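Nothing in this text is a laboratory measurement; each read-out follows from the coordinates by a stated rule. In this text the structure is predicted, and so the values were computed from the model without any measurement.
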Structure 1
């Protein structure tokens, strides 16, 4: 299926948005932030409030935390509310794909949630020290559950708010102020989550000046104001290991309705290892789909056993018409919204949220079967075929992580061209399509880790209800893409976002940064082929027999390896013991 015109337009628009650095027009697709275990509080005091003290000079006093008031920024002409909301939005976009919920507040947050990262965002200045922000420490590995940091928003006014400055006159826009102050808030929160300063640029990445964590002196005023900075591949990978991702699995499919009559809804019967329903936090809404906004129903029956584990059955249902299907920019696609005509290829997809902070065993969504329904919600005679994939199982004897592929249909199926790539960040759901780019949800391109794109299976036959394939996808001792030891000296150099060099706070938590195994996410694509299918050929206006294919796009969160349950990744244990990995 060719990538639709609308999808190409959407990708171009997102790419231009990313390049422009605009913060206010973008949105975060993680629709259920309340499920995220880590809470990032942005404290915007209405008046000075008591706050932890960790400054190192008269100008860097953090207690009390000063007020956040737009009146303190003469170059800014908007309201306090608008600036607060825009700063929060910038930080939310930076942490969108992580297991982090960004919450604005005017007071110190309660101890309701055990994992709290608290950033006081003020319009006070510490231009004397050149400080934009200060964290208590670089919390390497995010070992401390509650961290604090501080932002001096008025330092931007004193530094670059005057005539000719990056935040003066025509340059003094809401977006640019939000990029500046929000970028510092995201930066200090990054220290609290274990990130040190770095300027590492991976293959295919943009300049480090567009990244969140360079040291303050490495960035100009325009770097800060003119672009919504984002986490680099390196930074993203470390954060994913420290706090987790908001997803555990992402699924997309190219399907064909094999019936002559149009399908008015689609249901997937899935298995999930919990009596609490899985949460969809992102769903495909491009014009290649007749439907949007899938829902989860169930459990729809008692627990079942699958591959030795206990699973509960659910239905994931697509029935809400997509107003873009076959209309507007999508003219040329057949059928009215909410209908997939006979013989027509279409696309659906959904991301299931992750709530397992340990990251040791991602919860799999096992696709058991698929049902198309007609206008009266009656199951149709013919349905597409799918293979089931698991979330990977560890073979500690063989030392591998294996992907399971299963044929749960009643007919023999071929799995063809099963490919895998290891990614440093999350691939956008909207790009998990034929011709999709390797890019994040804002259109920022990136590349797979070098030499990790490979074919696992050219073609294999799986008998109905028979034994599945177990395919090694990684070695447990293989070298990690990110491994860095942060010493106390490294850490002390990384706690302040400032214009010049100078003393930082004495508190420091050295340790080791590492990414998830085998990478932040692992991306699979494969074709499920029924070699003797009956399906409607709209060109011949008749049923025919032959090959009919479904294409699966599957993205899986990486995991933290801690088989001895000592709280330290096994790879770190091995390196400390003198082993070097692969």
Structure 2
């Protein structure tokens, strides 16, 4: 019997050694299986992003090693992540793509494109603005604490406090990254410096107990049943948050304010990417990266001019049918938008009514999509107000994905800084874009994919994601959800915004347009409120190329749909087309085109 146990022990030890060897090999060398490599790549990125892990909630509670940590914002960490992408790309290319099946090749090509385009951007790794008026760290980090970090237990509450105490570390790293950019001639536009200073001053202008970081924490804490947490513990935790806001968060902001105050005299102009070191090459790369095409800045500009002309003609016809014949498209749309019947009042009651109407629009469209979709997300979506602390510089609306574990639904955030900025005739299109069947469908269906490497569920391609959301606006109209001509005008107004983006983004960063020139062009053509237009234009200044993705992606999806209709005739099925577009996760447009062409070939043979 002892001999049996001895051999069993030897066998078990051998198995452990083999597993350990395979584990070590998979971490430090080329994994034996491609799927193991995919897992390693995602795991290495995820481990270095505790904020992403909190947002996704993919790990069980017992594996929570991250909730008391924040992402590293230092230049060294930026370089580490880029090196990881380059090393991962080199390892990926060691596998034989031709031996993979169709789904395997799709995963290979998707990751290869993502890693390659990031690696090609290495010369421009510091050409961004980590602190900006849109979604810079100075506003994104408190928003993350308020919106993402959950507090359902004492442990999670203590992790919340631990993260607040790390604000000085994060902001010190951030300042180091900003100083490096400054030393290389990468200085934000003047308006960015002015606006983030005002924003950060507002962040520390109130008593700690009035700060959103404290107020939202108390709200979360109050939801914990009294049977699970006693009053003394609640009092201690609340005191801990107040102390952390006062002693760590506020000093961190004061340090960043000091840096930006010193930077202000150096930020003398509002220039596009062309003014940065090697700026033209940087923008050309940004165009390729965001559109996942090989389009040049000049081609983007020309496409934009053509699309502006086309959409203008459709808008003009509707405006004339309303008796508005004179003036620019923008001026006439604004005349309609400012009419009292198109405005929700800028009052608490008006804001609540507007949010309720957004939810009603989503509920209506969700019930009526049976003819166009047979694959639907399991996770729901709700409408919420953009946090008041961020609304002054936040976009008009945005979507936040739900949690992988189902504990947090997708959220369509609507900006309530001035409800009148969004006329009632524009609300449907906005809801379709951010919610259903736009971002919520696409992002959530990707999250819920099964049988694919995990990175396929989360990898971002802006042209695909935003292209789908803009396509969703058009689809809702085609399916009859915008019967009122003014609702269609709202759709066209937003499509025009995306068309003008092609013109003004390339104008700013490639043709040396001024901020005022870009604002004037967008005002003349879209009919958007001046405040919204200004926020849009200033967004393009700090995120070169990102805004191009919407229209380029939409046009590609529409072109693929029309190509499929022509090729398949009676065999074309809109539901199946949408399945092919949505059930593979986000893809580069060139890969999406191959997916659709493969589907067409199979349908022909059926």
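Where does the value -4500 come from, among 1, 2, when helix-only ellipticity at 222 nm (-39500 (n - 2.57) for each DSSP H run of 4 or more, over all residues; to 500) is the thing being computed? Attributed to the structure labelled 1. Where does the value 1.34 come from, among 1, 2, when Cα Rg over 2.2 N^0.38 Å, for residues 106-217 alone is the thing being computed? That value comes from structure 2. From which structure (1, 2) was Cα extents along the principal axes in Å calculated, if the value obtained is 98, 69, 54? This value belongs to structure 2.
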